[in-house]
Structures are given as structure tokens and as C-alpha cells.
1. -22500 is what came out when helix-only ellipticity at 222 nm (-39500 (n - 2.57) for each DSSP H run of 4 or more, over all residues; to 500) was calculated for one structure; which of I, II is it?
2. Upon calculation of semi-axes √(5λ) of the Cα gyration tensor in Å from the atomic coordinates, which of the structures I, II produces 33, 26, 24?
3. Rank structures I, II by FRET efficiency 1/(1 + (r/R0)^6) of positions 39 and 439 (r between Cβ atoms, R0 = 30 Å, to 0.05) and report only the one at the top, that is, the highest.
4. Work out which structure the value 16 belongs to, where relative contact order in percent (Cα under 8 Å, 6 or more apart) was derived from one of I, II.
5. Determine which structure produced the value 137 for volume of the Cα convex hull per residue in Å³, for residues 183-246 alone, calculated from the coordinates; the candidates are I, II.
6. Just checking, which of I, II has the largest value of distance in nm of label points 7 Å out along Cα→Cβ at positions 103 and 423?
7. Could you figure out which one of I, II the value 16.8 for mean count of other Cβ atoms within 10 Å over residues 135-142 was computed from?
Structure I
């Protein structure tokens, strides 16, 4: 007895842990999580950051460039000493330092146009990011509704089985009373088996739908989640596609769909491409300045002392060669220190440079033509996207209106099928109809209920698509 109580206690603990471990996700939570974790959104965010760097780099091109250079070398053989400029056949170690400053004063507006183009590219990338978020949100709403649809189908299948089992109990009573033949029980058992098959199919549909949703959310497939299901999904009378106008819906979508604005910025960017290419035909004016210094291991300087040296001389007196030596005072030298040489050889330069393009193998003309074609192609792409948007809106509006009529018809079918089944059930209990007729009425009701669930979720999703085009928040009321 104690052992059984212990096992029951631990079983309850495990069940409670499973319940608490399972997270409940609302549609809003799913969308919010996906906007942070979805890979496609992260890639779009990286594209935005890349364009931000491009814009920043374009602005920095206005600033001067400053470069330093340090060189060292070893020369041998007959060469020129870089400090004394004298030819020597000695080994010389050298070191040079320089600092160069350059700034573009005029380049045909290339820098300014590049900054504007980078700004348009950044705005286009931000529009693409916003559109990706919208698209992912709509996909999640669709996947979320698919799971709710499968769960409702599963609930309906379970209820149908429970109803069939209750009918089996009633048939058994009638058979024992001799009011129904034994074969009627077999027909009910077959219906229960079909109910079991439907339950298994819907359980698989729920699992598949959850896996699809987890994939969009970048969640681990093994993570146990439960979707928040509204007590009743009410389709408001205000959500009436019949009162929506295609023109108004399209104009609203043009203002709300980020990819339209992204296309407009891409067209502006492409238009600047030709001006940027044309800048290569114009002169380029730059200013420059520089500092430099040199050092040589052979650099010498006077040490402040002198020494007397004898210079041999030869003269001819009456045809006779006479050798003698002359004394001469010479300044003594020593190695010139590194920093002294750097200071003594310190030089400065400043100037301007004008580069005038004359002929460059038609490369600039071709680049301008390519930029022109790119601009035209970008305009065509923008127009195609607008036309596709209008077609999609028109199709979505027509689908929503048709889904509304289908839902109304499905409601009427369920009402009629319910009344027919209730009548058949009474007749079956009275023995006036056989099991086949009764099962037919039951199957008709089951199918009508399934069609109603399908129609309800189909209509609900099509309304969400219209909300998407209007820029409304995706949520279940």
C-alpha cells in the first residue's frame, strides 16, 4: 500500500513538472520572439549595419588623408649617399622618415554624390529589414493559426469519438432488448475505428504545425511549447472585406509596405550612379603637404678640433724632380648622431595637384552607360513590384470575400446537418431507420463541422492578410 502511494506521489510530481515546464506562447509573443531570433531578420540587420558603415566611409572621404612612412636599408657597392649625395663605394646604412598629408578639393561632386547614394542605400536596407519583419510576422501568424486549426480539428475528432462511443452504448442496450440486430454494433465499431484514425491524423497535424512554427522561431524542435488559444475566436463585423475598396487598400499598402519605400530609395541611388561615373570625366584638384628626414651611417660632422697633415708635393727645378711635404691644417670630423642628422635633413613640402582626364579607353563612358541601364532596370523593378502588390491585394480581397461567403454557407450547412442528424438519431432509436442511414447522417454532420472549422480559419487568415496590407498589428482578438 505504501509503495503504491509513493509511486502515485512521484507520478504526480512528474506530471506537475511537465505542466510547469511547458511554456504558453501567444501570437504576440511568437512574433516578438521571431523579430529577435529569426535568421533572415538577423541577416537583414547585418545588411543594414553594412550600409551604415558604407555611409560612414563615404562621409569620411571628405577628410584629409595622413600617412607616415619609415624606411630603412643597407646599401653597398658604388652608390649615392642619400645624405651627402656623393658617390661612394662603401657600405651605407640608411633610414628615412616621412609624413604625407593629402586632401581632395574638387573631384566633380563624386564624394557628395557618393554620400547621398550611400544614404539612399541605407534607407533601402532599412526598408528591406522592415519588410522582412513584416513577412516573417505574417508567416508566423499563418503557422500559428495552422496549429490552432489542427488542435480544433483534434478536439472535434475526440468529441466525435466520444459521441460514437455513447451511441455504441445505446445500440448495445437496443440489441439486448432485441430492438436492433447484432450487425448494427459492428457498424458503430467501424465508425469508432475511423474516429481513431482521424484523431491520429490530427495529432500528427498538430505536431507538424508546431515543428513548422518552431522552425520560424528558431526554437529547438524538442522544446515543449503550448499555444495560447483564445476562448472563442470572434470574427468582428467590422472586419468586413465587402466594404473595403481596392484603390483605398492599395494606397494604404503603398504607404505601409516598407519594400515600396525601399524600391524608391534604390531608384534614387541608381540615379546618382550616373553622376558618380561622370565625375571621372572632370578634373580632380588635390592639395598635399609633406615632411621628411634622412639618416646615414656615413653622416659626419666637425668635432671642433683640427689636426696637421703633411701633403706630399713634387716640383721640377731645372729639370730635376724635387719632393717635399707641406703642412696643412684640417678640421677633424666625427660620426653625426642620429637625431642631429634627422634635424639637419628635415624638409617640408606643400602644393596642389590638378589631374585632368584626357582619354581613358572609354571606360568612363561605358560606366555611365551601365549606370544609366541600372537606373532604368531599377525603375522597372519598382514598377513590377507595385503591380505585383496591386495584384496580390486584389487577389487577397477577392479571396477574403469568397471566404466570408464560404463561412456563412458552412454555418448554414452545420445547422441543417445538425437538425438532420438529431432527427435521424430519434428515428434510429425508434428503429425506423437502419444503421447505414444513421451513420450517413452522422458522417454528413461530421464533415459539415470539419468544413466549418476549415472555413473559419481560412477566413480568419485571409482577414489577417488584409490587415497586413493595411499595416495593422497582427493579433488574435
Structure II
């Protein structure tokens, strides 16, 4: 009973905080304009249901674990309101950018970045079926049905004209053919000047770094020609230094989750990285949220309180999270005592940026782009995909590997056979979950649970804890 009361106290606190952040924005925007734009951009109605994440991430969790997740959701709300403010009030400086091109340089130039794929990632977390109309729109317009549903959903939004006005587009040749090619349609639909960063296929040597640093310089010059943005190197240094502080806290968090049982897990690891490093790197607000999450982990550690009450297994999630079943690991914690300790989208080996000069900053940012999640794992030799898996397995003392086997991801599907062989050799239990990233009609929540039950009962010989 006491746990339920504590859960509702935290839930209500952050539910109220959400609306405290949203209502002033709506007042500033004006009642008429708000109603008009809710009709023009129907996905805004889904965004207004963001408090659903408080329940998905918090229900049934230990007190501090719930609090950490709620702090992260509150940070997401702050970020969304900031982006919408730019969307409606600063569109004269807005550019659209691909999710594999982070926003540090754009912000240092005084531009307002809008990530094209953001809604395709965010909306299904809140409402699992939110992207279906956009996916169908793409397919009915001739987009192949067997490609990744994230670019399909993104293209559908542009085809429906539910995206903000902008001055220019910045894309790249990452992470995959579908993601890269989607920008041909987006460029044609918007009729905007478009810049495509060229990331070398062999991205690990010095020659590639020098080439790509020059690409970033070329992009900056192009943006200064096409937009009112101007590079402020001092501002970029501030952003990079703040980003380095974020990394320091993230490394502390990684040290905490190496401990068994882990004092934090799940969203405290993957969602802090997915949201704050990809959308708001170099922001003091992002640093403060990471700091608060780490402090919660340290409190749990000092008092010997695990994040998951009955941590029996520690898992690595490979590939993007299952966004239309975003509370998967909340379910898995209660069902089998499985803690998500690390995921492929968070883990990286290039954390810090040297801020000594403009060139060193661009080199550091360039490395981070070239070594972007998904892209670095599915380009070049198979070792690029496999080596991190087995390093993470040992470094974080993990018991199993769960692969989010998104049927639209041809690159990773092609590597599954080799991965199975390597996991057998290493004695690492492997679960490949068949599903679709953005479309729950392919494999619904119940189908995902059935696959996990089969794996846990037959391979891990585990019994359900919540029966």
C-alpha cells in the first residue's frame, strides 16, 4: 500500500510539472493559434499525452528508479516545449536536419534545428499506433513497403505537409540506404536547398577524419550562404565543453550500472542518451538531468538498494529500442527480473571533444558523427557490428543479448546468422525479437511478449516472477 501511495505522489508531482511547462507555451501561442495548429499538426495532440510515459516508465518500479525516469520525462517535456517554441516563433532561422547529424554546429550558428525523424521516434513511445497513417501514406505514394518504417513514417509526415517551414535541409549518407534515400523525397516535397554530408565508408583512419572535417567546414560555409546563421566559434566551444560535462556524468552512470545488482537501469541509461545527447547536447539543462540521475544512482548504491527488486539477469539491447513497446523492460523486470544495463544506441568509445581550436572541435564532432549509432555497426566488415557486443558483454557483466530484430533493417538482418555463431562460441544466450520499429501491426505487444516468454522459459529455464 505504501509503495502505491509513493508511486502516485511522484506521478502526480511530475504530471503537474508537465502541464506547468505546457500551459505557458499555449498561452504565449494564443488560444486561436493553438487550436489552428492542433488541427494543422495532428501529432501535437499525441505530444500532449506525454504524461503516459510517466506511467509506462514508473509503474511498479522502486521509488528512486521511478523518480529517475520521471526526471527524464520532465526533461523531455522541457525539450519538446523548447522545440515547439522555436517551431512557431523562430521559423525564420529553422533548418531541418537528419537524426544522424547532431545539432551542435547549427546551434553555434544561431540556427534552429528540427530533427526530421523526431516524431517518428517520439510519437510511438506515447501512442503505439501514432505512425500508422504516415507509414500508409508513404506506401500509397510508391515508397517500398519493405524498407525501415522510420523513414517511411518520416516521409509520410512530409507528404501530409505536417512539418514546419524551414530554410534548408542538412542530411547525410547515414545510417542506411532507406534513411539516406528518404531525403530525395523530402527535398522534392519541400523544394528547399539541401546539403548532404558525405561520410567515408572506411571511417576509422586519419584520412577519413581529415576528409570529413573538411566536409563540416564546407557545410558551415554553405549554411552561411543559404541562411542567416553565422558560425560563432566561442559559442561552439561552450557547447562542446558542456557536452563534455554531460559525458563525465554518463561515464559515472556507466560505472554505477557495472555493479551487480545495478543501482539504476533501463531508461536511466538508454533514454538519457537517446534524448539528451542527440537532441540537446551541450545544454546545461541536459547536464543537470544527467547529474540528478547519477546522484539517484549513488544514493541507491550507498544504501544497497537495487533498481530492480529481483535482478536475476542483466541484458544488452542491440539495435534501437522497441519504441511502440517502450515499457518492455519495465515489463521484463517484473516478469523475469531482467535489467537492461546497456544498449547499442548509448554505448560509444569517443566521448570527449578537444576544444583547443576550431579544427579540433570539428574533428571531435566529426568523429562522433562518423561513429554514429547503427551506422558504425553496419558499415564495413562484420567486426564493426560484433566487437562492441562482446566487449559490452564482458565489461558490464551481462547474462544475455536481446536483439531488436527490426524486419525493415536489412543490414542487421543480414548479420544475424554470423551473430548466432559468435554467441554460441562465447556462450552468450541470444534472443532475436522479430518486430517492426514503428508499426505495431506487424508484431503487436503480445507477439513480442510471446517471443520473450519462449526464450526465457526454454533457453534460460526461468520462471515467471509475476504469476
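1. Computed on structure I.
2. Answer by label: II.
3. With respect to FRET efficiency 1/(1 + (r/R0)^6) of positions 39 and 439 (r between Cβ atoms, R0 = 30 Å, to 0.05), the highest-scoring structure among I, II is II.
4. This value belongs to structure II.
5. Only structure II yields this read-out.
6. Largest value of distance in nm of label points 7 Å out along Cα→Cβ at positions 103 and 423: I.
7. Among I, II, the structure yielding 16.8 for mean count of other Cβ atoms within 10 Å over residues 135-142 is II.
Every read-out reported here was derived from the displayed coordinates using simple, explicitly stated rules and does not represent laboratory data. Note that the structure is predicted; figures quoted are calculated from it, not measured. Cβ atoms are built from the backbone, for glycine too; each structure is taken alone.
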